[in-house]
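Q: Some structures to go through are shown next.
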Structure I
Amino acid sequence: MAASRAQQLALIGLGVAIVPFDSAVNIAFPAITRGFDLAIAEIQWVVISYVLTYASLMLVFGRIGDMFGHARVFRVGLVWSAIACLLCASAGSLAWLIVARVLQGVGAALVLSCGVALSTGLYNESRRGRVIGTYTMMMALAGATAPWLGGFLVEAWDWPAVFWFRIPFVLAALVFLRDLPAPPRQAVRETFDVVGAVLLVLALSALLATLNNARSLTALPLGALALVALIGFVRQESRVAHPILDLTVFRVPGFAVLNLVSVLVNLAAFAVWLLVPYFLRTAAEFSFATGGGVLATSAIGTMVASSIGGRLLGRVPARWMAVAGAGLVAVGQTLVGSIWQPDTPVLVLLATLLVQGSGLGLFQIAYTEIVTATIPRQNRGVAGSLVMVTRTLGVISAASMLGLLFQGLAADLGFMAAFQRTFWLAALLALTMAGLVAVGVRR
């Protein structure tokens, strides 16, 4: 018996969950740093090796999905991800873990590049907003469950458990997910732009490496490499019949700016996932399980706001929803930086994270709607990938830049003062982005 569209959408969400489940790793940061005897700044490599990989590859895999079938690429990604999670869980050194995280990033890119395309392909375009809301809600639900579950798993089996617990979910999606939509067109006859793909991966990888090494002299040659590769990519895409990404879409008024805003809003928002685990464990002295439950509140806010936002699309302009979302992120970050203390009541911690997460959910829904409405439907894999690329560019920038900022402030001011100032700066950035989108709406 064929699964209904709702069941198929749920199974797609179950498979995609392997990526937001990675937020369980954040609550395990203190255990990983202790297990491998690392400084706090070194933990960024556990994030960067993974995120840099899938951020660099998603647009390429999205194009491959558009050409050869999103379901095929999605299933390959599920198998690859299960194997990579097993390798991460068995890592005996930081170097081994980083290599396994790179492999995990490849799997994440394969899965994420086709998730939005598969989900929206199940329904008519008139229901796109609600489907995007449901898809984002499912990702947020996984993100909300992961820190809480990860806290219990770390308490019981130490940090490797935050990797191996995902394997059953992936296998369940792989076994039961059938009858997915066929490719929207006979794109297999098109040629794949290999040169453009290589240049794009090189440009993104070098750009992210530049951000990560911003305080080092190596940033100069890396930045030059990123610029040369990007120029080469733009020239290549302008002269091929079937580009990886049709760059003319960035001529749509406000579209290029909105993608930059997405990067910076996600940069600001990631302060929660980067620094709050250390506050909960070090300053508040919560257990891993309790800390995971508190951290999950941000993702719960994203989940609830995604569901509401998906239903409001069509009645509320997406750009104004993006303004509201970025503004709420700023409010939440300000509250975290202003009122959080080691003895702050748990309910207050939860409320502030709920505000921050709700803002991020509204922004993500609005941004995804704008991108999928702007890029042609036959390139939905590329559209969904672009959404994730800007988001992950923000995450990896935050992992390096906010980490360095916090470390520098903590050396002079101590943990709590550095924590507060980092969140105030993140809030200012999110508020600035809300204003930038609002100005664009008025024009």
Structure II
Amino acid sequence: MSEQTEASVRAEARAWLEANWNPDLGLVEWRNKLIDSGWGVPSWPRDWFGRGLPVALEAVVEEELRRIGAVGVAKTGIRRLAAATLLVHGNDAQKQKWLRRSLTGEDTWCQLFSEPGSGSDLAGATTRAEFKGNRWVVNGQKVWTTSAHHADWGLLLARTDVNVPKHQGMSYFVLEIRQPGVEVRPLRQMNGHASFNQVFFTDAEVPPDNLVGEVGRGWAVATTTLMHERRGADGIRTWGQASDRAGRVYDEERAEIVTVMEPYKWYPQRAGRVDLVVERAKATGRASDPLVRQEIAKLLTMSKAAEWTARRARAAQALGRPPGPEGSLGKLVSSHVARAAARVHTLISGADAMLTGEDAPMDGLIAEILVSVPAGSIAGGTDEIQRNIISERVLGMPKEPRTDNDRPFRDVPKNLVG
């Protein structure tokens, strides 16, 4: 990438935004205008709302959006994963149906992967999809499903063949959530939020056109979703931040954040809130304590290393490489940073870190950090799973001995939940 290329993209994006940005437009109206221009997702192909630019130049466009105060397309949460997956694996009809509406925010999504009986063994899923008549019929259960209570669509990984090894018998679907065969039950977390849900399927229906990819090839599609999820793990610190500016588009964005982004408002806390540590140490007088200073230095060093690891992942993406094991490196280090931050917050606040309510440090925010941080080591694949991926795909170490990868799934012992 030459300086001239970056400069020309910046100049073109700035000129278009200055001529077209209007905070008095409706949110969807503005996003449609941005999508049509190609500046909403500039690295996407021209045939699908983009400009075919290198991914690295997306940052330049984002800077111009921030400079003028313009709202971008809807790319946070599961909508981002749905769009990224369908862009790679969806057929033209599926892209036409869902990509634009996901970018405008008109469609909301959830990810129907995890199950109570299979834990981190995603390929051990037992939710079944059987083709009956002219449709797929789904029965089973998913859990830890963020946003299912208000989602329009779900990214569903289901078993379509029990007579082949487990990874070969999975298929990937887009399932309509608002139908009689789908029941969503919220799960209350120990931090007081209810972002996750259990989802039960009883003869839920999926039309054949909603199969993504080929029957039995769902594992490859799911891997794309997971790699984008892990690669984007460092972005959770900034989700759900609204502008306080005046204008219809800002008002509607704030309303969107209150509803669609509500489940994610505690995500910065699960990342450890490293950004609060130095000011907290100064405010409490602990900044002069040599032990506290040492632990803060360790944390900030680790956090900066994690940031660089995330940049390596984005640099790989900018070179056109598909999401790979570097996403697992970033995901694992983010868990370590979050746990280290929780320890430092505890060291700074002492026993007061356990308090909640108005008389607690930062109105209970520190306590929320402590009880939210463990989620980061589980969501998107546990730390143990990430270590396996790194050891096998990065370090070239032998794989763990397995007895279930080559047997028909029907013969594999199941940890079924009644």
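Q: I, II: which one has distance in nm of label points 7 Å out along Cα→Cβ at positions 208 and 296, as calculated, at 6.5?
A: Considering all the candidates, the number was obtained from II.
Q: Out of I, II, which has the highest value for relative contact order in percent (Cα under 8 Å, 6 or more apart)?
A: If we compare relative contact order in percent (Cα under 8 Å, 6 or more apart) over I, II, the biggest value is for I.
Q: Which structure, out of I, II, was log10 I(q)/I(0) by the Debye sum over Cα atoms at q = 0.10, 0.11 Å⁻¹ derived from, given a value of -0.65, -0.81?
A: The structure behind it is I.
Q: From which structure (I, II) was FRET efficiency 1/(1 + (r/R0)^6) of positions 280 and 392 (r between Cβ atoms, R0 = 30 Å, to 0.05) calculated, if the value obtained is 0.15?
A: Numbers: I: 0.80; II: 0.15.
Comparing all candidates, it corresponds to II.
Q: Moving on to the next point. Kindly point out which one of I, II the value 17.0, 52 was derived from, the read-out being Rg and Dmax of the Cα atoms in Å, for residues 80-191 alone.
A: I
Q: Upon calculation of helix-only ellipticity at 222 nm (-39500 (n - 2.57) for each DSSP H run of 4 or more, over all residues; to 500) from the atomic coordinates, which of the structures I, II produces -25500?
A: I
Quick note: the coordinates plus some simple rules give every number you see, no bench work behind them. Note that the coordinates shown come from a computational prediction; the quantities given were computed from them, not determined experimentally. Cβ atoms are built from the backbone, for glycine too; each structure is taken alone.
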